[in-house]
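Structures incoming, each one as C-alpha cells.
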Structure I
Amino acid sequence: MSERAEDILNRLPARLKEARRAQGLSLEAVANLSGVSRSMVSQIERGESSPTIATLWNLTRALQVDFAGLLDGEAPRDRVEVLRAAETPTIDNRGEGCRIRILSPPEEAGHHELYELVFAGGGVLESRPHARGAREQLVVIEGRVSVESGAARQELGAGDTARYAADVAHRIAAVGGPARAFLVVKDA
C-alpha cells in the first residue's frame with residue numbers, strides 16, 4: 001500500500017467520527033440515514049474496518065460531507081453549508097394552493113423543522129395533530145394568513161408571529177390573496 005493510501009486510511013476513522021458528531025448524530029441515526037449497519041459504522045470509526053467505496057459514499061451522503069474533502073489533507077474547521085434555491089426540496093401536494101419548501105436538514109425531521117410556506121390566493125395547509133407537546137411558530141413575511149389551532153383562530157399580517165399547539169388539528173390559510181411565511185415545527 002502506498003504511503004498516501006495509508007495516510008488516507010489513518011485519517012478516515014477520525015474524519016467520519018468528527019463529521020457525525022458535528023451533525024449531532026448518533027451511530028444509530030447515521031445507520032438509518034446511510035443504510036450502513038450501526039456496527040459497521042462503529043467499526044469504521046474505530047479503524048477496525050476499511051469501508052468499500054460504496055459504503056463510504058453512502059456515509060458521506062448521509063453525513064452531508066464532501067467525499068473528496070473527507071479524504072484529502074486537513075479537515076476544514078470552518079465551513080458554511082449552502083443549499084441553493086434550485087436545490088431546496090419542496091412539497092406541492094400537502095395542501096391546496098400551498099408550496100412547502102423544506103429548509104431544515106434531513107436529520108432534524110421530527111425534532112426541529114423549518115419550512116417556507118408560499119400560498120396562492122385562497123391557499124390552505126391543513127395538518128393533523130403532531131406528537132403530544134408539539135408546537136409551531138409561524139412568521140408571516142408577505143400577505144395575510146389565518147391560523148387555527150384546535151378551536152382557537154387568529155389572523156396575522158406581514159411581520160406578525162403566532163405560536164400555537166400543533167398536537168391538535170391545525171390549519172393555515174391565505175386571506176385575501178397570496179401570502180408567504182416561515183414555519184418552525186418543534187416536537188416535544
Structure II
Amino acid sequence: MSRDSNAKKERQIKLTELLREDPFLTDEELAEHLEVSVPTVRLDRLEMGVPELRQRIREMASKNYEKLRTLNAEEVIGEIVELNLGESAISILDTTDQMVFSQSKIVRGHYIYSMAESIAIAVIDADVALVGIANIKYKQPVYAGSKLVARVTIKQKRPQGKYIVWVMIYNKQVEVFRGKFLLVDMANK
C-alpha cells in the first residue's frame with residue numbers, strides 16, 4: 001500500500017471520528033481540522049457515502065419529528081436532530097440576515113430564546129407543556145450566518161408534572177446562551 005493511500009485512509013478515519021463527535025461540522029470546518037482542501041473533504045465524503053451537511057441534518061430531523069408530542073414540527077424553531085422524550089434533545093438553527101438588528105448584525109434575542117423554549121417544550125413527554133419560569137443568560141453575541149446547536153437535558157422531574165430543563169446553545173462549540181426552565185405538564189394541573 002502506498003504512502004498516499006495510507007494517509008487517505010487515516011484522514012478518512014479521522015473524518016469519521018470528527019463527524020461522530022459533531023455531526024454538524026461543515027466541509028470547510030472539516031477541511032480546517034484535517035488540514036486539507038474542501039474538495040478533498042468532499043471527495044472523501046462521497047467515497048465514504050457520507051452525505052453533505054444539509055442532507056445529514058434532514059435525515060436526522062425527519063426521524064425525530066415523528067416522536068414529537070407537545071408541539072407540531074412547524075412550531076419548533078430550528079431542526080430537531082436528536083430527541084429522547086423525557087430525557088434530552090439536540091436541535092440546530094441556521095441564522096440568517098433576516099434575524100438580525102440592521103446596524104449591529106447581531107441576531108435578535110427572541111430567535112435564540114424561541115429556539116431554546118421550543119426544544120425544551122418538545123423534550124417533555126407530555127401532550128401539553130408550558131414554561132412556568134425561565135432563567136436565561138445570553139453569553140455571547142450571535143451574528144447572521146452562525147449555526148446554533150441547542151443541547152437540552154431534563155435535569156429533574158418534580159411532582160405534579162413539573163420539570164427542570166436545562167438548555168445550552170452553542171456556536172462553534174462556544175456557549176452563547178444558557179437557560180434553566182421550569183416546565184409544567186398541563187395534564188397534571
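Read-outs: derived from the displayed coordinates by stated rules, not from any lab. What you are looking at is a predicted structure, and each value in this text was computed from that prediction instead of being measured. Cβ atoms are built from the backbone, for glycine too; each structure is taken alone.
Sorting I, II by distance in nm of label points 7 Å out along Cα→Cβ at positions 87 and 119 from high to low puts I first, with the largest value. To test your reading of the models, identify which of I, II gives 43, 17, 13 for semi-axes √(5λ) of the Cα gyration tensor in Å when calculated. It traces back to I.
Computing helix-only ellipticity at 222 nm (-39500 (n - 2.57) for each DSSP H run of 4 or more, over all residues; to 500) gives -8000 for which of I, II? This value belongs to structure I.
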